[in-house]
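Taken together, the values in this text are just the output of simple stated rules run on the coordinates, not laboratory data. Owing to the predicted nature of the structure, the values given are computational and were not obtained by experimental measurement. Cβ atoms are built from the backbone, for glycine too; each structure is taken alone.
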Structure P
Amino acid sequence: MRALAIVHQPDAGPGVFADAMRSRGVELDRWLIAEEPAPADPFSYDAVLTFGGAMHADQEAEHPWLADEKALLAELTRQGIPLLGMCLGSQLVAEAAGGSAHRASEPEIGWHEVELTPEAADDPIMHGLAQRFDAFQWHSYEATLPPGATALAASPVCLQAFRLEGPAWGIQFHAEVSTADAEHWIDDYRSDPDAVRIGLDPAALRERTRASIAEWNDLGRALCGRFMDAIRA
C-alpha cells in the first residue's frame, strides 16, 4: 500500500501517523506542496492525507498553491481515493467537497474537549475514541459540514470531524502531532497572532502537553491505523 502526505510546512507533517503506517508496511511519500513539484501521478496512491499549517484556508492570494490543492482534493474525492485531512487539511477537504472554511468564533489552542456524535459509533476510524475527550488543537478557522457529509464530532466552538462518502474524512484536532512538533509550536507561539491575542500561557500549555502527549500519541497512532485498516478492508 502507498500513501501520500501533503505537507504545508516542515513542522506540521504526518507526525505519529507515520509510525502507524510504517508498522503496517505502508510506503509513505511526503510532498511539501509549497516548495516541491507535484508527484508524477497523485491519483496512483491508495490513500492521500493532508495536514495542518499556519496559513488559513482563504489565503489563496498569499499562498496560490491552496487553490491547486483544493482542486486536487476535489478530484481525489470524485475518484473515490481515500482521503484524510487534519486541521487545515480538514478545512481544505471540506471546501473541496462544497463546504466552506472561515474564522471561528474563537481560537482553540491547547487542550479542548471534543464530543462524538451518535454517528461516530459506527464510523470506521472514529469508533475507537471515548465519547468525550480532550484533544490537542491549534486553529483559528473552522469548516462547515459539506453537503451530504456526516458529522462525527464537535466542540463547543466548531465541527471537529466529518465523513464524506468516497471515503474521505476531515478531523479538526491534531491527532497526528508528534511530541517534537508540539514542543516547537509552543516555543514559536508568538508567530501566531491569535495565540498572542488570547494570552496563551506557553508554560502552562507545555506542562499539560508533556503530561498528556504520550497517551495522545497512542490515540493518534490507533486512529491512523484504523484509517489504513479501513482502506484495506
Structure Q
Amino acid sequence: MAFKVIKENVLKDNDRVAKMVREDLKKNKVLMINVIASPGAGKTLFLEKAGMSLKNAGISFEILTGDCFTSRDAERLDAAGLPVVQINTGNACHIDAGLVKKALEEVRLDEKDLIIIENVGNLVCPAEFDVGEDFKVAFLSTTEGHDKPIKYPLLVKISNLAIINKIDLLQYVDFDMSFFEECIHKVNSALQIMKISSKTGDGIDNFVGWIKDKIKMKKENVE
C-alpha cells in the first residue's frame, strides 16, 4: 500500500510539470514527440538519418537525448551536425517531465518547429511518464522479436505511432511481420505501423512526412 501511495504521488507531481511543458509548447506552437525504445533498437542511427532529412526540409528542431551516465549518443548526433541537448538521468530508467522542462530551458522554443526526445533505452518505465509530449512513438526492431507488442502492451496502448526498424535484416532473423502486426493491433487497433531501416534509409521519408503533417496541425492549432 505504501508503495502505491508513493508511486501515485510521484506520477501526480510529474503530471503537474508535464502540463506546464505542454502549455509552453502549445504557446510556441512547437511539436514534441517522445521516442521510446529498448537499448540497441537503433534509435540514435534513426535520428541521425531522420535528423538530416528534417534539416534538409527546413524544419527547425532540437533533440533531447537521454542516457543514464554517458553522452555518447549526444556526441554522435552533434558530430552529424544535429542540434542536441544531453539529459543524464543517473540511475533512473526514464526521462521525467522535470528533466524535459530543465532541458528546454536551453532551447529557444520560439525558433523551433519540433522537439524530439530520445528516451532512455527501456520499454517499461518511459511509457508510464507523461513528459508533455504531443505523441509517443514506440520504436521497435526486428532483432528484438515479433512478440514485443504483447510483452510490453502499455507502450503500444499509449503510443501514436509504431516504428519497426531493421527491416533490412528480415532475411537473417526469425521475425514474423504478420504476427507482429497482429500483436500490435490486438493492443491498439488504430496504431499506425511504419516499417523502416535506419541502415539503408528505407522508410525515413515516410516518417519525415508524418512529422511534417503533425507540425502543420500544431501550427494551425488543430486539435
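I have 15.1 for mean count of other Cβ atoms within 10 Å over residues 11-18, calculated from one of the structures P, Q. Which structure is it? Among P, Q, the structure yielding 15.1 for mean count of other Cβ atoms within 10 Å over residues 11-18 is Q. The maximum of relative contact order in percent (Cα under 8 Å, 6 or more apart) over structures P, Q, that is, the highest value, falls on Q. Ranked by distance in nm of label points 7 Å out along Cα→Cβ at positions 171 and 195, which of P, Q sits at the highest value? Top value of distance in nm of label points 7 Å out along Cα→Cβ at positions 171 and 195 goes to structure P. When Rg/Rh (Cα atoms, Kirkwood Rh) is worked out for each of P, Q, structure Q gives the greatest result.
Taking -13500 as the value of helix-only ellipticity at 222 nm (-39500 (n - 2.57) for each DSSP H run of 4 or more, over all residues; to 500) derived from one of the structures shown (P, Q), identify that structure. Of the options listed, only Q reproduces it.
From which structure (P, Q) was distance in nm of label points 7 Å out along Cα→Cβ at positions 19 and 211 calculated, if the value obtained is 3.1? Source structure for this number: Q. Could you figure out which one of P, Q the value 37 for percent of Cα pairs over 19 Å apart, for residues 43-130 alone was computed from? Considering all the candidates, the number was obtained from Q.
Each of P, Q could give mean projected area of the Cα convex hull in nm², for residues 91-202 alone, but the derived value 7.2 comes from P.
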